[in-house]
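Participant: Take a look at the structures listed below.
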Structure I
Amino acid sequence: MMTVELYTAENTPNQREIAERLLHELIADESAPEAVLAAARTLTHVIVHNPPVWVSGTDEPRHLVRVTVPGSWNTQRFTEYLTPKITDIVGEAGAREEPRVVVQIVGLREHSVGTMGRVTTSTDITRMMTVGHQVDHTQAPEGKALDPVCGMTVDLATATLTLEYEGMTYAFCAPACRKVFAEDHAIPV
């Protein structure tokens, strides 16, 4: 569950196209199954704001993008993934050389998100995105593992999130996937 708010000048061209690109390009990964990505997109909202007044120290066009996610997603790795993508989608030429696009990642505390009329935790959200998805972890390429929850490919040499279960080592793409697996298999973490 992610909310992407783009604050931009009213005369910014192609706002709908930029919003669509944010939705589809931020929720994209070559190693994740399309069904999981499609489910994640249904839980993502992109909103474009055109403030009537915007004062900055320059006349250059500026953009502010605020991304709100569950706190467990708000990691340095996540920010390093999103920031250049958002900058390239929203910014024009030179956006990486000058601070024309400001990206803020806001992590919400656990139990601070609700949907379907109830509090929704980060593991609830992960389950909503991966419901019905089954992973055959034996099909992983050499030196890789498939996250048993979401199906993303994880490099075993650099994997920092792992669990042992019934004599097997499982690797995970994110803390939320590891937590879902641990809860589903009653593994203390």
Structure II
Amino acid sequence: MKQIIARIKLIDFMGFAEPNADGTKDGWGVTDGEAVAAALSDYISNSPEVDIYDISLEGVRRIDASFPREAFIMLAAKSVGKRGFFVSDVANAVLLDNIRAGADKLSFPLHACCQGRVEVLGPEPKRTQKELYNYVVSKGWVTASEVAEVCDLKINNASNKLKELVDEGFLLRKEGFAETGGIEFYYFPIYGQGLQKTAS
């Protein structure tokens, strides 16, 4: 079992923007963001099999706080529990801070990678969720029964806590076949290409 990840270059959805001298583009404000969101929505509706959209900011030089909020953070919030959005190739801390401002404004957790470092923008997992969240991130794929054993929880308690993390946008889950037969949920982090682990 594995996640299906689609890498998207945001600049390819910014046809409205005049390129800079070096070929990069800038995204400003609500209007630009809404134009990107409309194009992204069309793309997403035609790829329902995708679990995670890895949105690359390669070639995007400057943005303000409104642009990423409208362009993809609102889409991510509307897709919670069904598919995840990961932001990669964030060139510098200024871009990251503007994306963070959008995540803070919507109170939605967004995973992003800036200069090789992955972090959660916006709200963090609650104190009672952190151990489970960190375990899923470290392992890549887990079941509730595995988490229950490692974290010394009852299976129902582990399932509920993992479901909370999915419902709040920190994790995703997929149905798979349990070793003992039947259907079981597998939980995994919202990471982009090259960062994910697959289930055995």
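Participant: Tell me which structure, out of I, II, gives 2.6 once distance in nm of label points 7 Å out along Cα→Cβ at positions 21 and 133 is calculated.
Facilitator: I
Participant: Out of I, II, which one gives 0.45 for FRET efficiency 1/(1 + (r/R0)^6) of positions 37 and 61 (r between Cβ atoms, R0 = 30 Å, to 0.05) as computed from the coordinates?
Facilitator: Derived from I, not from the others.
Participant: FRET efficiency 1/(1 + (r/R0)^6) of positions 13 and 173 (r between Cβ atoms, R0 = 25 Å, to 0.05) was computed and gave 0.10; which structure, I, II, did it come from?
Facilitator: I
Participant: Going by distance in nm of label points 7 Å out along Cα→Cβ at positions 5 and 165, which of structures I, II comes out largest?
Facilitator: Between I, II, the highest calculated value is found for I.
Participant: Taking Cα extents along the principal axes in Å, for residues 45-140 alone from the coordinates of each of I, II, which one would give 52, 38, 20?
Facilitator: Only one of I, II returns 52, 38, 20 for Cα extents along the principal axes in Å, for residues 45-140 alone, namely I.
Participant: Given 32, 17, 14 as the derived value for semi-axes √(5λ) of the Cα gyration tensor in Å, which of the supplied structures I, II does it correspond to?
Facilitator: Going through each structure in turn, the value belongs to II.
Participant: One of I, II was used to compute distance in nm of label points 7 Å out along Cα→Cβ at positions 85 and 101, and the answer was 1.7. Which one was it?
Facilitator: The read-out comes from structure II.
Laboratory data are not the source of any read-out in this text; all were calculated from the coordinates shown. The model shown is predicted, which means the values in this text are computed figures rather than measured ones. Cβ atoms are built from the backbone, for glycine too; each structure is taken alone.
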